[in-house]
Structure formats: C-alpha cells, structure tokens
Structure 1
Amino acid sequence: MNLDRVLIAESDPHLAELMVIRLSNAGYQMVTCTQGSEVLTKTLNFKPGVVIVDQCLADKEGLEVCYELRLHSATRNVGIVLLTQEEINLADLIGLGVRIDTQLIKPFKPKDILTEVNTLMAERRATTKDSLTGFPAWDVMRREITERITGGADCDLLYLDINNFRIYNQCYGFSAGDEALRLLCRLLLEVTDELESPDILIAHIHGDDFVVMLPEGTGEQVGRRLIERFDQEILELYLEDDRERGGMFLQRPDGRLEQWPLMSLGVALIGGIIDKYRHPLETKAVGEEILKRLKVRHGSNLMRDRQNNPAE
C-alpha cells in the first residue's frame, strides 16, 4: 500500500478529470478506470492507499467492487470512498461484509474529495504496523473489538502463540526466528483467504503472539487448519537431526544438555463476543490464560473459551 497513490473508478469522465486534477495538484499519483471489473486488478498492481468507487459503474455495482476489495487480503486495508447519488447507512453494510470508510454524495466539490482522501491517508499513516509481519498492532484490533461489542456484527477471535519459540531463537538464532514468524504470517493469510470472507482482521500483539478476528462460527475451522499447516511446514525450518529426534538440545548454565520439543502452535478460540464480553481486554485476558494452559500440553492444540465450553 502506497500512501501517495489514489485509484479512481468513476463512470463520468468529467467528474473523474476534476478529481484527478485536484488530487494530482495535492501531490497524489493517480490511476483511473471506468469498469468495475478492472478495479481489483488495478488496485493489486498500483497498490494505492485509497480507492474511490462510484456506486453506479457501468458493468458492476460499486458495492460489489468494494466487497471484492475487502475480500482480497492484499487490498483489504485500503481506504474506500464510495460516491453515491443519495446517502446510505454504511453501518448496515458491515454485516454484509462491505466495510466502507466514508461516502460522498453527488454533486460534491473537488475540495471535498481531497479532504476525505487526506483523512484516510492520515489514518493509515497513524496505524502502526510491525516492520517484520506487516500486521497492525493490538490497538487496531482493540478498536474493532470495541465496535463489535457495542453493536456490531458478532465474531470469533483466535489468540495465537508459538510454543518453544524462545528456545528456537536461542538454538538457531534470531534471523531463523524471524523466518518462523514470517511462516506463521503467510499461513494466517493463506488460511483466512480460504474462507472467502472480507470480515477478517489480523493483528500482531508482540513477539510471537497474534490475534485474528473472523466471521462468527468459523474460528474452529480456521484454528485447526492453521495447526495442520503449521505442523507440516515448520519442520522445514529445522536441521534434519532435530527433525528426526523431534526436538532441540540446549546447553544449560551448568553444562548439561536439555532437550526441548519442536515449535508448536497454541490456539485459543473465543467463540463469539457479543453478550459474553464487555471490554476487549477481557477477551485478551481469557485468550492469554488459555494459551498458558496449552503450553503444558504436547504439540499443537486448540482450546475454546470456557463460556463456550463449560466442560473444558
């Protein structure tokens, strides 16, 4: 995502030209198109920070274009300005998986589009993303959980932790540890993409801890798929001897060798949050407590929150 680039999908060439002139004069690089079928491909190639979409494109409804942008992991976080003929309730669209940042009702002044684009770009500059993983920090997830608790669509949360990651860093070095984190990040994107849903948010809390927001009822499916893929692919990061013996040897301060298991994945599933939790930190505390319990279990495991599974 480039925060100096804007893509405009507008069927009216005169309006498109006015917006291009105004935004170009402000220093933005521009790309335009008139067909809704072109928007996703051009967004993937141009990587804009903001996409402006006319609701009434010739070949495809603008809302469908916005849905496609949110569906694709590489375009999910772009800012979207929807141009409409009359005001629509954007909150009603969230439950359908169409999250639009703002709208402008035609006719509008060229300065209005510049104001909206500047605002969305500033919000994205202020959103801290981890330089290694590319995912936003906990604060972004915290705001989203708050919105859901106070009246949004329900969701599942997965809190993730790589067991024995610290030991792997000690044995193989921090560069190898970074590769393990990149592996998990890739799996998070690939597995959540399998849902074909736009209602997904991934955040990097710190170190090897992550949290994923998913459509309600999909958490267990995604969690178990992550475990399956992680257990298969993490083996490639080990030397053959460690793979065969199923663990690593680490020398203790007293000189003795201590064997540690291979890395595994702990997954804490919060199955639905509405009417169960009143604050984002409650979900985080429950997730962390579950992950602590999973650390004493062998291998990769998934455990649900007690409020969903009292017998657990």
Structure 2
Amino acid sequence: MKNSLPYLLLRSMRPRQWTKNLVLFAPLVFSENLFNQPFVLKTILAFLVFCVVSGCVYILNDLIDIEQDRKHPLKSKRPLASGLFKPLYAIIAFIVLLLISFGGAIAFLNDLFVLIALIYLVLQIAYSWALKHIVIIDVFSIAAGFLLRVIAGAEVIEVYFSTWLFFCTILLSLFLALSKRRHELKLLDNDAVHHRKILFEYSPELLDHMISIVTTATVIVYILYTVSAETVQKFGTDNLKYTAPFVLYGIFRYLYLIHQKNEGGSPEKVLLNDRPLLYGVLLYSVTVCFILYA
C-alpha cells in the first residue's frame, strides 16, 4: 500500500501542510457566524479547495526541485525525489486535480473566492519558479500565501475583512516564514547554500533581528486589536484582552522550540507534535469562542 499510486500522490500533496489552510476559518469565527450553517458549509468547501490547490503546488514544487531534493537529508525521502513516484504521473495529477478543484469552486462558490484562489495559485507557482530565490521577497511571498487564505475565508462568506486581521495575519506569517529560514540554516549548516541558494543571503543573526521585530509587532498589534474601540463596539465587550496571554505563550513556546530545540522548519509539524503548543492553541480557540458566543 505504501508504494501504491494513491498513497504516493497523497504524500506528494503533503496533507500535514493542509493545517495551514485552517486560517480560512478565522473570518467565520470572528464574524460571529460559527453556527451559521450555510456559511460553515461554504468555508469547509473553501478549505477543501485550498487543500487540493496547495497540494498541487507542492507537487509542482517537488517537480521543479527534484534534483536538489535528492541531495537533501530529509527531502530526498519524498516520493518524487526518491524515484517512487514518476514525474509523468505527477504532472497528470497536477492538471486533473486543479481542474476538479477550480471546477467545484466555480460551481458552488462565488466568483471573488475563485479569483483569490487563482491569485494564490499564481503566487505559489511564481514562488516555486522565481520568488523563492529573491532575498526578503521569499519570506513575504510565504506570508502573502497565508494572507490570501484568510482573505479567501472572508470573501467566500462575504464578510468584512478587517484591517486588524490583515496586520495580525501578515505579521504572524512573517514570523513563521523567518523561523523556517532560520531552521533551514541551522539544519543544513555549511551545506545550506547547496540545497537552497537563497540561504546564502541570510545569516542566523540577521534572521534573529527580523524575527525579533515581527514578534514584537505581532504582540503589540494583537493586544491593541483586543482593546480597540472598533473591536469593543463590534463584540460588545473588551474580554478578548484575556486571550493575549495565550498568544504570548504560543509565540514564546515557538521561540523556545526554534532556539533550544532547533525546530520551526515546518509550523504544521511543530503544531501537531508539540503538545504544549497544541494545547495553547486549543485553549486560545476555546476562549475566543466562549467570549464571542457565550
């Protein structure tokens, strides 16, 4: 079964990475529509569309980087790099799955969502071909992918996408992207530039400075959001300020994992494998839902 085509295809689409698409649910929660059944169904469908589209992007990325991945200590085990999954099958799957996902989006979701999903696809292809080789632009491209997911989550249910959500999303995603680069530098050490040339443009010290800036900005912006007049007026309470400790804990825990455990290369892997961080995220989610809905 482990060498069957469906299994190899699924592995190439990296289902662990699909947890990133959960940010599509943020507009649903913060617009107080979590129990609005039509909105929930639309968001779930949007989530599935992005899972397939992002999975196709990972297939394309593995096709482009197949030679470099074969030299990587971890990426060499991927289906395409290891030779278990033939490039021809990957190309066919890429085309068919994209047609199915966008066909479903056009049939059941609104046009603006389809447009954003298409922009996301174009951005990811551009990243795979060129943007990941341009210093600083590479991390902003990763952050833009997260931002487009959140915007798509808002547009699919046609709710207001707030300025606060914009800044919180882009700052947090920059934090994750910079942490990923730092982990790659530490993991590959002297061989880093042979596996990813853009790493030659970075150093751990530079990345630490950048991470420090976005970490501080993320915390400040989120705290200001919880007590802003706009937020208090919208939700009728300033109790969201009590979620700030969970945000602080989550960021501190992630920094601890980056600096002390040499993790942070895959946010989804860290989230699923580190129980304290996972519990922190779950407690934050439950607290937010209790404040907004109870």
Structure 3
Amino acid sequence: MGNLHSRRDFMKLAAAGTLGAVVLSNYSCKKQLLPGIGIQLYTIRDAMMADPAGSLKRVADTGYKYLELAGYADGRFYGYEPAEFKKLVNDLGMEILSSHTQVEAEGITLENATKMAEDHARLEVRYCIQPWVVEEARTTIASYQKMAADWNQVGQIMKDYGIKFGYHNHNFEFDTVEGMIPYFDVFMAELDKDLVTMEIDIFWTIKAGQDPVEIINRYPGRFELFHMKDMFTEEPPFFTTDGVRDFAPVGAGVIDFKRILAASETAGMKYMIVEQDLSRDNDPFRDIQTSITNLQTKILV
C-alpha cells in the first residue's frame, strides 16, 4: 500500500471518506465459541480510498464480520449515502458496529452532533467514537476540560438516538499538562460514565508507559471497546504519535493480550477492535489475515 498517512494527516483527509476499525464481538475468557471478528478500515485506508467496494469484499473474504468506520464527512460514509453503504456492507455478510468521526479544534457543536447522530442512526451503529484530539487543543487543562464538558453533551444527544458515544485514546493524553495527566485527571474524572465510554487503545496506552490492566482495575466498567493493536518492541514511555512505525499484526508482537483480556469482564468490554496503523511490509491485507489467524488460533482459545 503506497502513500501511508499519519493519523493526523489522515483525519484531514476524512472528508474524502476513509477509515474504520476491526471489531470482535462479545469476548469472554469463559466462552467456548470464538467471537465474530471485524476490521479497522484505517488499516487499509489507501485501499478504501481507491476502491471501497472491492476492499470490503476482500475484508469479508478474510473472515471479518464487524466494521468500525471513520470515513464520515458531509453526511456520507466513504462517499456513500448511509443506506447505500449499509447495504454494501450487509450484502457482504458484515455489520457496521461503530464509527470514528472527524475532530475539530473548536470542539463539536450541538448542531453538528445532532446531524452526526442522525446520519449514524441511519446506519444503525451501536457506537460513535471521538478518535483524536488536534495538537493545538492539548496545551492546557482548561482545553481538556472543555472537551470533556462538550463530550458529555454529545453523549446525551447520541443516547437520544440509541447510540453510545465514546473516546479513543492515543499516548499524548497520558503526558503531564500543567501538573496533571489529562486522561486520569480530566477524562476519567469528568466524563459521565453513563454517556461516554472509553475505547482503550492497547498499543498507545502501553507506549505511554501505562498498564491497561491497572487502568481497567482502577476504573471498572468504563471500557466497552478495546482497540487490539500489537507492537514489535518495548520502549521507554513517550507521548507523541509523530514518526511511530512500530505496529505489528495482533499476536505477532510483544503484547500479552491474554493477560489483558483476562480483565475484560472487569473492564465491561463488549467488543474488541483490531487496528494496525502501518504495515511494516507494506501489505496490510496480509497483516489483517495474520491478525485474525492469531486471534482465532492463539489468543481467543
């Protein structure tokens, strides 16, 4: 896949319609049956930009069942009207579980949130996720507090449409800002747990020097969605996403997913979302095959 974009650059391209996520359904260490597995379309974003229908067919053929989108712009999903895109996905035997949406520095207005809720309700998504905070909004605690207050209002709007709102972390939320750690001291403290769930990204949490299991135990029931993302190397904690390329297919790296998933019941986890931001071998479709194989044969057994 050519022309790989950073998350920041990609979000700028969201208006063109590109992104998504891999989702596994209702995992429990006690269950005998394997959960349904989906795909984070951000992993194959260039392919989705070039050929959404063909790319989704390849995803379905690989065995993924659930999608988390992030190609929403101007009322369309990857350039399709909601009903069109839903039919395309359903005809391939897959289901749209969730959607990542564009993030603006000035925050989400209630008018925009209502329009977003209406459009996503047409897809019958279960979750709508805030996936990013622009760099200029990360400089003060007051800015983070405004986000939390805004997201609580958005969460109520989404709830009125039958959708659960959520936030997906990276590593920068764990950096110290004005003597506080925004993830703990603002988001977990001020977001209404009944209106906003957390989509914990395992990769970025660990890159920030945090233990996902410790966080889960500290905030039980707050993490309905897991982003399953592996890494090739262990590194000292850092708090920028710029230049990071250490992404591995799930089960091909150093993360002990079985240990983390053992805390899934405490977390309140309902779905797992597999994502790989970059492909080391420039072959994301092979990587998503590796991830689903490892999940089915090594991790979820």
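Results, tabulated for the structure shown:
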| read-out | value |
| --- | --- |
| For 55 (percent of Cα pairs over 25 Å apart, calculated) the corresponding structure among 1, 2, 3 | 1 |
| With helix-only ellipticity at 222 nm (-39500 (n - 2.57) for each DSSP H run of 4 or more, over all residues; to 500) derived as -9500, matching label from 1, 2, 3 | 3 |
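Throughout, read-outs are computed from the coordinates displayed, never taken from laboratory work. What you see is a predicted model; the values in this text were computed from it and never measured.
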